[in-house]
Structure 1
């Protein structure tokens, strides 16, 4: 019996800590991207009740988090210029309420994921998960790459749950994972 290959976003059953952690993040990325896939402006801007959250806002926010994690938080590198100064409240509002077209929002997210996957992969190869990153707490010290990636995984877990509710309210799409035949745009 020939076994079907696993989807690229399926974590390995048996891998190193770094492989398992990166794969868990990739699975969340793929699930979020599938939950937001193929929507027009109305679908990406749809909200539930009094919440300001939308799928387009989540995509844009997570594109920002990908860039922040893989630049400034990782090694102090400046954020890509299109984010402006995230300390400016008007910029922060724009992160959650993008005004760009669906094509631009999808491209921004996909590009940010591609950049982050590359930079994080290079960092792991250069120094492993125990290396210090550019996150400090005056009372607790400097974080390591493992902590930074666990924070990214937590951010995805929270927002992937939001995307479940939002997408189901747009067109009824449900499911824990993308279908096996679905592929991510960054493959």
Structure 2
């Protein structure tokens, strides 16, 4: 193969089109490009649409943790401060994380949309893809590829107190700062 595709968009079927539109526009700071005829297209960057909603003509059940299908979509921020700013903005709008996870390769905050789909807001913890790949092939990741929970409010306070991002984007900081959080995998799996 000579051509490599790049990701364009995801389409979510829903019977809560307005709720889903509003939730994604809030979480991703997106805007509506087109809405009508049971469809809604939104974007948050230069692409004409990144997420589309297909309104179902019947009432659909929310996503069940026991159903096969897409688990989550992920969106990357440039800096830890950008991620924590979004966390704080969403908290102010009544949208709280379902589970924050220090994966090691990323620092991630997972949210759940009105239909039960997960959305991961994250930063990459390594400067290059090769460094991230090396970490994923190492013992810490191999011993626990999901990672450990952390408290984003504590992380935010640590940043405001001047703690450098490099000190905060480690599993050791997460475990030390938030030792009694639930197992992230059980939250992601819906247990």
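Between structures 1, 2, the greatest calculated value of distance in nm of label points 7 Å out along Cα→Cβ at positions 49 and 121 is seen in 1.
When relative contact order in percent (Cα under 8 Å, 6 or more apart) is compared over structures 1, 2, which one is greatest? Can you show the working numbers first?
Values: 1: 31; 2: 17.
That would be structure 1.
Using distance in nm of label points 7 Å out along Cα→Cβ at positions 9 and 145 as the calculated read-out, with 3.2 as its value, let me know the right label among 1, 2. That value comes from structure 2.
Have a look at 1, 2 and say which one yields -18500 for helix-only ellipticity at 222 nm (-39500 (n - 2.57) for each DSSP H run of 4 or more, over all residues; to 500), as calculated. Walk me through the intermediate numbers first.
Numbers: 1: -18500; 2: -9000.
Structure of origin is 1.
Structures 1, 2 were shown, and semi-axes √(5λ) of the Cα gyration tensor in Å at 30, 19, 18 was computed from 2.
Since every read-out is calculated from the coordinates, none of them should be taken as a lab result. These numbers were taken from a predicted model, which means no experiment stands behind them. Cβ atoms are built from the backbone, for glycine too; each structure is taken alone.
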